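What follows is a group of structures, each given as structure tokens.
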Structure I
Amino acid sequence: MTVAAIGYLRIESTDSAALMGFCTGVLGLMESPLEDSQGARFLRMDDHPFRFMVEAGARDRLLAIGLESRTAAQWQDTCDTLAAAGHSVKKGSEAEAARRCVSGFACVQDPAGNTVELYHGRKLDYRPFVSPVGVPGFVTGNQHIGDMGFGHAVIPAPPSQETTAFYTDLLGLGVCDVLHLSTPPSRVIFMHADNPRQHSLALYDQPHPVGVVHVMVEVESLDQVGLALDRAKRAGHPVIASLGRHVNDNMCSFYVLAPGGIAFEYGYDGLLVNDWARYTPTVSTEGDLWGHEYHFPGVNDPA
């Protein structure tokens, strides 16, 4: 397996101040002091220099997903494999790599048009993480199990068969669950990387206006989930899914809509798989064990 974790996201925002305020004041992320010549702002949640890069722009959307290789050799092998399969792989310059705090990266588009940045050699920031709202820490891995990434992302992939093959056959991710939804009739394919988190990336076979269905971050206790839910409600951000627990990854969470329209899942108690060789992929027809009553503003508002 060549992908160790989902390391970071690049997000374009029409109101980066509002999005930063949401991420720090509701989610409890820490703004990084990194300076950027292009005006980007950065969010930390652990010893990585950033997990989210917020770039001002004309649209609200996901710009790119950063997927980490453990070594330069694995990264090069992945780039070569993609090129041999006919994909256009553009290697970044030293300046572009430095902006991402990595030793090297390359950019490629998956068959659904999502931009993927493959990288290696993340340059860590060992200054203490201090949440502005008192979150003690986020679940991103530790010295015993290694990096598990910032959490997970669900991205749109209408050509799901080709896109799934891209991630599994070429990048080495493993399918861990396939969820069939009835409303609307659709499918979500969940995939794990080379770490214990039950899934790091998922593909939704429908389009989405902001290029990402949701982004998940995980905290260390149920109390922290409840406190974040209170902060979201006090600040007036739409809670689009009530507290609930998922079937496939056991996550107890709620969903909230950030300024600009990206949904964030805020969770606790996600499933960790210690031996993928003994794991049997599942097929689900229900997404939730309990809770997660969904409400999308303007879609299912009361008449």
Structure II
Amino acid sequence: MPANATRKAKPRGLLDGARVYLSGPMDFVASREDEMKNGWRNRIGEFLRDMGCVVFDPWQKPEVRGLMEYGREGTDTARIRERWTFEDNAAGAKRRAGITGKFWETLHIDLRMVDTTDFTIAYCPTNIYSVGTPHEIALCRQQRKPVLFVSPPVEFPALDALRVHLANDATGKQLLDELERQVPIKANPAGVPSLWYMPLVGGESFFDGFGFDHGRRKFKWSKGPLDEREQRHKPARPLLPFLSSLAHELPKKWDNKLNRYVRNDDWLLWKLHREEQGAEIAGPHEA
């Protein structure tokens, strides 16, 4: 390239510089180690960073000035629950205070990341228990910030196969039925989210899958466990194509009174220009 030639700048989309938090179960997933190394956040984070986003991933919390390792989580963080006790005396109170005080750092920094971001992506399978994720979603919506909510189909192929295997075993079938009641195990093949989430998040912010095929060629994602569900049930409304379109046009929402799509003013994406004296707000992005 000649010395006086200028490199063509990458086009700036609406999501350039946007800050995104990735919310979803971490505690009661099948394997914290696998979720941290190979979970959905790794792919979605890569996809968003390529669009110019700043990604807040609770597995990879940002460093806090002056507070080393503040709120950091790892594969063994959940083991702190093993120290929990309901013992009703000073020793029990001391132990409980030590656990709650330590995990307060994690709660604090995760909620601060939600507070800092422009919008949140939440992955919420209906079969995984989670408390932090609903808290983060509620905080985001209290601030009128968008939550892009992924609620995938939930099925249990191994359970179905086991039921067939026990077809001639009356005792085994009875135990399996009791196990389903105790857990409980509830399939959700359509991926329908909780009725409480529907008005909280808003109808146009729900997705039934990520749509990893949309980025597979560019990011060289090899097929694995993350893709098995989407191979069985191709998402009708995948997230990744929506994010790609969001880079060029702000989404709208449906107005029941007007019976048509209208502007969605939850989407406030700042245009920031960094100057010598700090970041200057130049104005909101225009679609």
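Source structure of the calculated read-out (FRET efficiency 1/(1 + (r/R0)^6) of positions 228 and 252 (r between Cβ atoms, R0 = 35 Å, to 0.05), 1.00) within I, II: I. A value of 0.20 for FRET efficiency 1/(1 + (r/R0)^6) of positions 180 and 260 (r between Cβ atoms, R0 = 35 Å, to 0.05), calculated from one of I, II, originates in structure II.
Can you spot which of I, II the value -4500 was calculated from, given it is helix-only ellipticity at 222 nm (-39500 (n - 2.57) for each DSSP H run of 4 or more, over all residues; to 500)? Considering all the candidates, the number was obtained from I. Consider the structures I, II: one of them gives 4.3 for distance in nm of label points 7 Å out along Cα→Cβ at positions 60 and 92 as calculated from the coordinates. Say which. Answer for the origin of the read-out: II.
Quick check on the output: 36, 27, 20 is semi-axes √(5λ) of the Cα gyration tensor in Å, derived from one of I, II. Which one produced it?
II
FYI, it's all coordinate maths here, none of it is from the lab. Since this is a predicted model, take the numbers as computed values, not measurements. Cβ atoms are built from the backbone, for glycine too; each structure is taken alone.
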